[in-house]
Structure I
Amino acid sequence: MDNRICRSTDKCMLDELSFRLRSIEAVKGGTLCQLKQQLAFSYALIVMTSGEVQLVLDHQQCELDKNSVYVCRPGQTFGTLALSEEMELYVLYFDVFRHEPNHVSCMTISEDEQLFPYKGKISVYPSDKLASMCEDLYRHWQSKASTGSFRCQIDFQEILFYINQNCRTKPENAYSALEYVKQYMEEHYTDSLTIDKLAQVAEISPKYFVDLFKKKYGISAMEYVAKLRIQQAKRLMAQSDARLRDIAHQVGYADEFYFSRKFKKEIGVSPNVYMKSRRRKLVAYSPAHVGYLLPLHIMPFAAPLHPKWTEYYYREYRNEIPFHISAYRQNQNWQENIELLKQISADVIIANDNLPNIEKQALERIAPVFYLSVSQMEWRQQFRLLAEFLGESWQAEKWLEEYDRKLQMVRERLQPGLEKESVVVIRLVQQNMFVQNNRGISGMLFDELQFKSACVVKALDATKPISIKELKALNADRLFMMIRQESETLAIWEKIQNEPQWQTISAVHQNRIHMLTSDPWLEYSPHAHLRMLNHLTELLAVNRP
């Protein structure tokens with residue numbers, strides 16, 4: 001392969017920039033381990049030193065192996081899928097400063113620099129030295145030496161220089177070539193693809209390509225093409241009234257009858273049955289509304305989806321929901337969403353009744369709106385009213401009956417001693433800790449599972465930060481922690497865990513500290529409650545007979 005190297009004689013893109021390392025995180029693989037989706041407040045350099053992993057950057061996925069690195073810019077979100085046992089990576093958080101040309105002594109922080117000659121995934125060879133350089137940097141970062149921080153800045157500069165000098169444009173080996181071909185398939189699945197053509201793209205023999213693709217991804221290359229085509233067909237069926245023949249042709253099938261058989265084999269129902277079930281265009285205006293519709297076996301036509309802000313719904317249903325609106329920071333871009341929804345001729349929009357009047361009026365000009373009374377009713381009441389409005393009351397009652405049965409089973413499994421245990425939920429946001437006691441958390445922990453909340457917890461102001469000393473004084477039997485997933489808070493959390501005062505907290509000392517995620521614990525919906533129940537079963541059942 002033509003692996004073009006970034007020669008030192010090239011114009012170095014780092015010359016006019018300065019860098020300062022903020023922190024470094026080491027992530028090793030293991031059972032159910034992953035790098036959680038987080039928002040980058042600074043640049044983040046992800047360096048693979050062993051194994052391979054699927055990286056999710058904003059809405060895109062790519063595979064990293066030990067020969068590759070990835071640079072995330074401020075404002076982007078990133079994380080990984082589950083990590084294999086042998087996987088190891090480092091995340092280096094850093095700031096970039098640009099020298100002002102007209103002011104020799106002035107530098108400004110920059111958030112949109114292309115640091116290396118190539119964007120996105122960068123292949124580096126040889127990579128063994130890069131791994132040892134990251135190990136040294138992490139060791140120096142963990143040391144207590146007086147010059148440790150200064151040494152780390154030097155190590156970091158050397159890592160950037162090494163990557164710049166040894167990056168390559170094309171894959172180094174057959175496995176890297178497969179990732180390149182996989183991306184090609186995702187962009188050209190409607191074309192007439194054959195094994196010979198795909199092998200040619202990978203620059204390996206057809207027989208070797210067939211064996212290698214199946215070994216790496218668990219399905220054959222043509223099965224993967226079929227999967228991509230069926231996913232697009234489902235989106236087209238939900239978005240338009242096109243004929244089956246036209247949809248088959250648009251996704252790459254010349255024979256509509258073969259497409260129909262393939263579709264039923266993959267989905268379980270015929271294309272006509274599937275299209276009939278998706279005729280009603282319902283809009284879930286907030287992520288929680290997806291959690292009201294799924295128990296009714298209704299998939300919304302449009303919903304806010306994002307790999308960080310709505311990680312679960314994005315991962316599980318992004319290919320089932322044809323129209324995605326912005327989920328950025330709790331509907332911060334609502335005007336943009338209004339413009340998007342004008343394009344789809346929605347039948348009904350489901351929204352919360354506490355929206356600003358200007359936003360309500362904009363929605364009502366698009367389609368009829370069903371408002372959920374979020375402040376007046378608990379989730380069961382809202383669920384029943386929505387089901388009645390949609391003509392699905394029987395489905396709602398069936399789901400609630402199954403949920404209550406599962407809740408009772410979990411109570412019986414966890415019940416011994418629970419009534420004697422007090423708990424507190426703490427949310428860490430940058431350097432501040434807050435008592436977290438929203439409707440979903442209090443309903444699940446204190447009402448449904450009957451944990452005891454320390455009396456002082458109820459009197460605490462949830463908007464006022466709580467110190468480690470005050471947290472210790474609560475003397476809770478169990479401590480649930482919710483850590484905001486962005487670089488600054490994650491770095492502070494690592495420091496807190498190493499503080500001697502933190503170790504004196506009773507629940508911490510007795511290893512009765514449990515990690516909660518904002519999704520589903522900050523969502524208030526039937527489906528979120530079911531997921532909370534499942535999560536608590538995983539967290540606590542191991543400690544029970």
Structure II
Amino acid sequence: MHRRTRHRLWAAAFVVPTFAAFVCSPRDARASNVTEVPDNGSEQMGRGGAWIARASDPLATVFNPAGLAGQPSRVTLQSSIIFHHTCFSRIKAANDTSLDPLADGAGRFPRVCNDIEPALNPQIGGTLRINDRLGIGALIIGPSASGEKNWPDFVEDGNGTRRASPQRYLLTRQSGLIVFPTIGVGYEVLSNLRLGLSFGWGFAKIKNAAATVALNSSGQTSDNDVRANLQVRDYFIPRVSAGGLWSITPNVDVAGWYQWTDAVKARGDVGTATSFYTAANAQRGDDSRVGYGDTIFSDCGTGRPQDEGKCGSGDNAKVKLALPMEAKIGIRYHRPRVSLEEAQRQAAPGGKSFRRDPLANDLFDIELDLTWANNSAIDALEIRFPGTSTGAGRLPVSGINSEIPARADQPRHYRDVFGIRVGGDYNVLPDQLALRAGAYIETAAGREQFQHIDFAASQRIGFALGGTYRIRLGKDPARTDAIEIMAGYGHTFFADQSRTDRNASGVPALAGTSCYGDATVTGPNRCSDGRERYRTAWPVNLGTITNAMNVINVGLAYRF
């Protein structure tokens with residue numbers, strides 16, 4: 001096929017799935033990064049994420065752009081189907097004075113879990129082989145993370161009566177859209193030494209819902225709670241990935257990779273629902289007493305003339321979440337079926353260029369990667385609203401006499417994470433069928449004091465397997481046209497996060513008034529009892545959190 005025709009075919013084949021990706025991009029809020037598991041892509045996941053020294057398909061655009069050099073032209077459509085199950089067995093803090101009938105005499109709440117809903121997470125991309133040394137790639141990809149998390153608003157007690165759910169102060173809903181369109185280039189600068197660079201322009205739309213308390217006082221029931229629904233978006237999240245791949249011998253490749261991503265800096269608004277957790281709404285679905293407000297409206301949705309203009313034209317919420325830097329180094333041993341020189345000699349008579357093709361050229365390979373993620377950059381999920389010079393909130397809550405805290409940050413205090421990944425392929429049928437397997441282990445990012453049900457921040461161990469089946473199109477050995485069918489499965493085990501001492505410190509709930517009880521304000525963010533403003537006097541994250549994740553990936557690629 002003429003080179004210009006090939007280029008047009010590549011462009012046409014990529015534009016269509018690119019548009020589709022914007023329609024069916026992955027849901028949520030990345031695999032040493034605390035918000036993700038290894039790794040997007042069928043090959044990548046099936047090898048336990050041990051892939052940067054192989055870098056043999058279009059996902060190299062992000063995971064090691066050096067691997068774009070020497071790849072054949074192709075387009076690929078893959079999708080992970082993710083099942084993430086999280087459960088929380090809450091313990092009531094010893095100093096928690098709220099009146100909650102779900103807690104037994106020992107302070108134990110019933111175990112609650114999120115709905116297990118499959119999340120589709122597509123990866124769509126292509127590579128274009130300019131010549132033997134230069135290749136470019138384009139990819140649309142999202143985080144390797146679970147999809148929407150839906151937790152119950154109400155659960156039944158032992159008598160079948162519906163009550164406010166025990167995890168409500170941490171999370172009731174989590175959903176959104178995060179995607180990174182990325183362009184990359186790889187070039188063989190010296191014989192057997194390839195370097196690559198890629199740039200991504202990410203955007204995010206995030207929705208989170210949880211409960212807060214209205215009055216920061218003792219003896220309150222769930223009638224005092226407010227359900228808050230935060231919706232924010234950020235349309236520019238730059239990301240840069242750089243990689244190198246050096247074939248130091250015909251059998252050994254070494255690779256390095258680094259990625260920097262800017263923080264999510266989102267703007268939006270919060271909707272509030274007072275009296276949402278009343279018995280009438282819980283037991284009969286009677287929401288006639290629920291008072292709705294939203295900072296998107298000029299009067300914050302209160303309907304009171306004195307509040308007109310307080311929320312302006314919206315965009316009152318500012319959310320900032322750091323996305324950690326990541327780095328990996330890897331070494332790969334592969335056993336070629338014939339020597340590199342022989343493969344190049346065989347390619348020449350047919351008038352075709354030699355292409356790096358592990359499925360055709362190798363008998364097997366095995367790779368070891370070491371990973372690092374700068375998760376300590378995530379000190380808190382920063383959530384801010386307009387406030388006064390003294391630190392008080394300026395925005396009213398509809399239906400009650402309280403305000404939205406100016407500083408609603410959620411502490412995380414993550415640690416850096418280190419990981420080991422091992423994986424490889426065995427080519428059962430040359431240039432036709434490959435089977436693969438892999439495993440990984442990573443240290444914990446989270447600290448028990450700040451444990452949460454949004455991200456699985458504990459130590460994790462994962463296992464995976466998969467395969468690729470190639471169907472050659474035509475019998476001309478000079479052509480590379482082929483269809484590839486890929487599939488993989490992975491399971492991740494997470495260590496439990498547990499903090500069951502009822503006298504332990506932890507993460508308090510947000511409140512709509514400044515200080516607890518008789519305490520007074522002593523500074524912009526402090527009360528006279530030493531606690532942070534707009535926080536309850538007791539933690540709401542004590543207990544045990546469990547996680548498990550299963551991922552299935554299926555994909556299709558066309559080489560030309």
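Laboratory data are not the source of any read-out in this text; all were calculated from the coordinates shown. Note that the structure is predicted; figures quoted are calculated from it, not measured. Cβ atoms are built from the backbone, for glycine too; each structure is taken alone.
Upon calculation of helix-only ellipticity at 222 nm (-39500 (n - 2.57) for each DSSP H run of 4 or more, over all residues; to 500) from the atomic coordinates, which of the structures I, II produces -2500?
Working: I: -12500; II: -2500.
Checking each candidate, the match is II.
Which structure, out of I, II, was percent of Cα pairs over 26 Å apart, for residues 79-334 alone calculated from, if the result is 58? Kindly include the intermediate steps, with their values, before the conclusion.
On the way: I: 62; II: 58.
Value 58 for percent of Cα pairs over 26 Å apart, for residues 79-334 alone corresponds to II out of I, II.
Using distance in nm of label points 7 Å out along Cα→Cβ at positions 223 and 263 for the comparison, can you identify which of I, II gives the largest number?
Values: I: 2.2; II: 4.1.
When distance in nm of label points 7 Å out along Cα→Cβ at positions 223 and 263 is calculated for I, II, structure II comes out on top.
Looking at structures I, II, which one was distance in nm of label points 7 Å out along Cα→Cβ at positions 199 and 375 calculated from, given that it came out as 3.1? Spell out each step's value before the answer.
On the way: I: 6.7; II: 3.1.
It traces back to II.
Comparing FRET efficiency 1/(1 + (r/R0)^6) of positions 39 and 519 (r between Cβ atoms, R0 = 41 Å, to 0.05) across I, II, which structure shows the greatest value? Could the numbers behind the result be given before it?
On the way: I: 1.00; II: 0.30.
Greatest value across I, II: structure I.
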